[in-house]
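Got some structures for you, see below.
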Structure P
Amino acid sequence: MRADHETDVAVIGAGQAGLSAAYFLRRAGLANETGFVVLDHGKRAGGAWQYRWPSLKLDKVHGIHDLPGLALGDTSAHRDSPASEVVSAYFDRYERTFDLPVHRPVDVQSVSRTDDGRFLVESATESWAARGILNATGTWDRPFWPYYPGQETFLGRQLHTADYAGAAEFRGKRVVVVGGGSSAVQQLLEIAPFAADTVWVTRRPPEFLEHEFTSDYGRAVVADVGERVRAGLPPRSVVGVTGLALTPETRRGIDEGILDRKPMFQRVTPHGVDWADGSTWRADTILWATGFRAALDHLAPLRLRGHGGGIRVDGTRVVDEPRVHLVGYGPSASTVGANRAGRSAVRELMDTLG
């Protein structure tokens with residue numbers, strides 16, 4: 001199949017990792033279109049940030065790091081603004097400042113190898129032939145829904161963190177929040193004042209951290225995640241490994257009994273959930289704050305997954321296909337990690353491509 005366009009490098013995704021990679025491709029001297037393109041399926045700039053719930057204000061967000069070459073700037077006047085708006089505007093300014101060749105909306109459906117040794121990147125309407133791939137598709141498009149017996153019989157509403165739009169819709173409801181991550185905690189604390197009652201359930205006891213998140217601790221967390229992906233295992237979330245920050249808000253939630261964690265229920269019933277000890281809880285809504293998985297289905301034709309279920313990655317480079325780099329995957333799946341990964345991925349890929 002002949003491609004509609006030809007380029008040296010295709011960057012898939014225009015979130016933090018994709019824009020960082022694009023910046024360093026520009027620094028490496030690659031021209032727009034023929035040198036590299038950025039293919040993003042979002043309708044506007046902002047990556048996954050554009051989909052964050054409106055009540056997530058900027059001052060509640062931990063860890064927005066500047067993209068390389070252009071700082072976010074003073075945000076003191078926007079502390080009460082939705083993070084989705086502020087960060088999306090920043091990403092848009094970044095794309096325009098560096099004249100990055102972002103095409104959107106482009107939903108990449110598959111990446112395969114061509115007879116001449118290149119990659120064929122295909123959407124429903126266009127295709128690109130590329131010598132190298134910098135994949136930066138993140139996780140937002142793959143919300144993870146675990147299964148528990150009886151889940152399909154529940155007569156109330158079930159939704160995922162990705163569907164959460166605000167706490168007011170839970171007014172007067174009895175709500176089960178499932179998940180031990182920061183999104184579960186933030187959303188539970190928002191919902192509790194509106195809901196008739198809430199219960200928080202997690203698979204493991206939550207770990208609230210009082211100590212400062214030091215650079216040494218951060219490196220240890222990244223090393224833990226990196227060891228898994230080098231072994232070809234599915235990555236654990238960097239955020240999930242770090243634990244939960246014991247902020248003034250979480251302290252109040254603990255003191256008020258909102259963050260009173262219960263173990264996972266055994267089954268879902270039409271009207272609630274049941275535990276193994278025979279206790280039950282009536283519910284109108286179940287909010288699954290159960291995280292996300294890497295959005296990599298479009299890479300399936302390359303057969304990169306190993307027996308462990310993951311893709312063996314050294315840094316950002318796919319061990320079995322060094323012309324493909326995964327930025328924002330595994331140890332680089334954080335805002336600061338994505339920035340660093342963009343630089344190293346471009347340098348390695350340029351060396352590989354000659």
Structure Q
Amino acid sequence: MEQSEAVVIGAGQAGLSSAYFLRRYGIEPVVLDAGQGAGGAWRHRSPTLTMEKVHGVFDLPGLPQREADGDGERPAAEVVPAYYAAYESGTGLHVVRPVRVTAVRDGAAGRLVIETDAGEWAARAVINATGTWTRPYWPYYPGAAGFAGRQLHYAGYRGPEEFAGRGVVVVGGGASAMHVLSELAGVAAATAWVTRRPPVFRDDDFGLDARREAVALVDSRVRAGLPPQSVVSATGLTYSTVVRESMEKGVLNRLPMFERIVEDGVLWADGTHLAADTIVWATGFRAALDHLAPLRLREPGGGIRVDGTQVVKEPRLQLVGYGPTASTIGANRAGRTAARNVRALLSDPVAA
């Protein structure tokens with residue numbers, strides 16, 4: 001079993017930020033990542049999601065991204081992983097990959113044991129930065145099993161070509177749904193946009209104060225031990241490239257959520273039927289935390305109670321990319337906070 005002062009699980013933005021600040025504080029972490037290469041979840045995005053369409057990519061600490069001519073038209077799945085790889089190399093940060101963490105348990109001598117498919121590590125502190133991409137959320141609606149067409153989650157969306165001539169229902173009120181709708185218009189035979197709640201469009205510049213307010217809304221939930229809502233759900237939709245394209249193409253005609261799915265489409269409570277042969281669930285993701293189950297961290301409300309980034313029930317564990325830090329808005333700040341908490345823990349003679 002390998003021994004380490006600190007282990008970071010995940011090498012996306014939150015994980016790399018955490019590792020960077022740990023090293024700034026004199027702590028050399030072991031960084032474990034499940035990916036075949038650098039880039040985190042960005043490696044798996046649709047090739048049609050170009051940089052000009054993304055919701056936002058923030059610079060990692062200590063090494064800003066260098067934009068080149070034509071980057072706006074390049075797939076984010078190429079540009080961002082290349083930046084992350086250059087960051088790992090430029091900062092001298094070693095990431096052990098591919099390593100899949102299967103469990104984190106309480107171990108001997110006050111350490112947490114990280115079990116993986118590549119061996120075990122024992123650490124005095126763990127920063128978990130596993131994100132959400134590996135846990136796409138599929139809401140249940142009656143009749144889904146009997147649908148004769150195709151259903152897919154946004155995580156599996158790879159561009160509009162395969163939907164040519166099809167009738168598509170897009171479910172979801174966030175940036176993912178906007179991306180799909182903006183590309184299907186003019187390719188699919190018909191599109192319908194369905195959301196549980198009326199969408200809210202922001203006509204301001206969504207400045208720093210507004211971002212902090214959005215993060216604070218999510219933070220209040222995790223401090224109460226409730227499952228977090230996404231930061232994006234608290235921000236509303238800005239007039240981004242994909243939103244403007246969708247508006248120009250006339251596909252933002254929102255319908256309320258249907259009651260059930262039938263063999264050839266969807267059905268509302270009043271009997272209205274919409275024929276469709278494809279449903280795209282752009283319904284978001286949930287935190288990938290199954291490997292933490294042995295620590296029994298869940299509160300009665302279903303969430304994990306977190307104070308900043310520190311898990312209240314387990315002070316040796318920091319969660320970044322969870323709740324208020326599950327977006328590019330707060331990931332860097334969360335990495336710094338988590339690293340500071342780890343430094344304080346490791347310097348505490350009682351904890352030692």
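Read-outs: derived from the displayed coordinates by stated rules, not from any lab. Predicted, not measured: the structure shown is a model, and the values here were computed from it. Cβ atoms are built from the backbone, for glycine too; each structure is taken alone.
For structures P, Q, which has the highest computed value of distance in nm of label points 7 Å out along Cα→Cβ at positions 122 and 146?
On the way: P: 3.7; Q: 5.7.
Once distance in nm of label points 7 Å out along Cα→Cβ at positions 122 and 146 is tallied for P, Q, the winner is Q.
Can you tell which of P, Q yields 3.2 when distance in nm of label points 7 Å out along Cα→Cβ at positions 170 and 338 is derived from it? Intermediate values should be presented prior to the final figure.
Working: P: 2.5; Q: 3.2.
Value 3.2 for distance in nm of label points 7 Å out along Cα→Cβ at positions 170 and 338 corresponds to Q out of P, Q.
From which structure (P, Q) was mean count of other Cβ atoms within 10 Å over residues 274-281 calculated, if the value obtained is 12.0? Label of the originating structure: P. Out of P, Q, choose the structure whose coordinates give FRET efficiency 1/(1 + (r/R0)^6) of positions 82 and 98 (r between Cβ atoms, R0 = 30 Å, to 0.05) equal to 0.95 when calculated. Value 0.95 for FRET efficiency 1/(1 + (r/R0)^6) of positions 82 and 98 (r between Cβ atoms, R0 = 30 Å, to 0.05) corresponds to Q out of P, Q.
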